[in-house]
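Listed after this line are the structures, all set down as structure tokens.
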Structure 1
Amino acid sequence: MIKETTKVTTYKFTHFYPESKTVEKVADARLPTEFGEFRIAGYKSLISDEEFVCVYKGDLNENVAAPVRIHSQCLTGDVFHSTKCDCGPQLQHAMETIAKEGRGAVVYQHQEGRGIGILNKIKAYALQDEGADTIEANERLGLEVDLREYGQCVEILKDLGLKRVKFMSNNPEKIQAIKDGGLEIIERVPIEFEPSEDTENYLSVKKFQMGHILNLVS
């Protein structure tokens with residue numbers, strides 16, 4: 001277990017906020033789910049080949065604060081229900097929260113494995129099986145710790161009509177990106193679960209080396 005005295009290393013990034021529009025909505029459709037009725041919108045970047053999906057519900061406008069989440073793609077957690085991370089439960093909790101409130105949005109960002117891609121992520125998993133933590137595994141592969149950039153995700157939230165949000169995140173980088181992008185966070189909503197044997201080291205690295213706000217991790 002990593003102790004409280006462990007030095008916190010934060011990884012800072014410059015988020016891209018151009019004056020002109022850089023994302024475009026290409027489709028919007030009804031999406032019935034186990035959590036209730038939603039809409040799903042597809043966006044494409046105008047400056048790269050990145051694509052985004054946004055699942056949203058209710059009347060989204062600048063006058064009412066809505067719960068939102070920027071969720072980074074995790075195929076292993078979101079689809080295959082891996083217990084190595086908390087990504088799948090976080091996504092489910094966000095959907096449940098939005099359904100209960102009757103409005104809100106999840107921007108699903110296709111940057112698997114903090115931006116390294118699924119194949120590199122599996123390579124990193126193999127190194128973790130040998131004892132490396134998530135940061136060490138990336139570094140041993142010659143990869144960056146975190147390549148994600150959230151500026152266009154914020155642009156999508158604004159395109160939906162949002163101005164004030166209840167932001168569902170433990171990640172200080174995402175929180176700062178929301179603020180830098182011009183959205184007002186009226187409340188940070190934690191999405192945190194009791195660490196398990198599988199997630200204990202993963203969450204410790206998030207808290208003590210990446211600065212995530214995790215009160216259940218000690």
Structure 2
Amino acid sequence: MNAKSTKQSTLKPFDIAIILLTVGSALAYSLIMKRFELIGTIALMMGVTGTVLSAKRSIWNFLFGAVNVSLYAFIAFQTSNYGQAALNALYYLPMQVVGWWAWSHRKDAENKGKVRTRSMKSWQIVVAVAATVVMTVILSWVLGHYTDAAQPLKDGFVTTVFIVGQILMTFAFWEQWFFWLAGNVLNVVLWAVVMAEGEMLGGLMLIKYSMYTINSINGIRIWRRSRAE
């Protein structure tokens with residue numbers, strides 16, 4: 001049992017590859033742009049490392065997540081993505097504390113550093129999807145009418161799907177990863193537009209969410225296999 005726990009707690013080559021690819025991409029992008037963005041780069045590294053640890057069911061993801069969401073709130077505000085700025089500052093940041101507390105009370109019997117996963121019931125899936133649709137419509141309308149949000153529909157959807165995903169993550173439902181995947185794919189589109197407009201931070205965030213998308217697929221694989229019956 002001890003050998004198994006030690007093995008499971010170690011990052012796999014795939015996880016290390018994601019982190020190294022992120023570092024390499026960020027450095028290459030900085031060289032191409034002939035400019036180094038410190039805050040964006042730190043947020044990038046903290047975010048990718050945190051999400052890799054999350055896929056591994058490690059409670060330490062919340063520590064990296066706290067740093068990441070704080071910096072990302074600032075970045076999103078700078079680029080007029082107000083929905084995501086508010087999401088990170090007012091929701092994600094306190095949820096890192098809540099998530100840490102929840103996971104610490106649901107530890108894996110064989111590895112105390114990991115959380116025991118669970119599966120959603122059919123009615124819970126219906127409620128989660130319905131809430132996502134309703135909240136997306138409302139938030140997109142608010143952003144479109146009361147702010148100068150660059151992409152209100154995408155911003156509204158990503159904000160909403162991540163809110164739901166964070167709740168599911170706190171309760172350790174493996175289906176959370178489908179919500180993260182949907183939001184990450186849309187974020188790739190959102191930040192690609194920002195980058196196309198000449199904003200360097202857009203490129204760093206594009207790299208970040210591309211890595212998130214890959215890791216979301218890995219998270220689905222790992223969490224589904226390890227879910228508690």
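Throughout, read-outs are computed from the coordinates displayed, never taken from laboratory work. Predicted model only: the values in this text are computed from it and were never measured. Cβ atoms are built from the backbone, for glycine too; each structure is taken alone.
Here helix-only ellipticity at 222 nm (-39500 (n - 2.57) for each DSSP H run of 4 or more, over all residues; to 500) was calculated and came to -25500; which of the structures 1, 2 was it taken from? Don't jump to the answer; show the numbers that get you there.
On the way: 1: -9000; 2: -25500.
So the calculation was done on 2.
Say we calculate distance in nm of label points 7 Å out along Cα→Cβ at positions 167 and 191 for every structure; which of 1, 2 gives the highest result? Intermediate results must be reported in sequence, preceding the final value.
Working: 1: 1.4; 2: 2.6.
By distance in nm of label points 7 Å out along Cα→Cβ at positions 167 and 191, the leading structure of 1, 2 is 2.
Suppose you compute relative contact order in percent (Cα under 8 Å, 6 or more apart) for every structure in 1, 2: which one lands on 26?
Structure of origin is 1.
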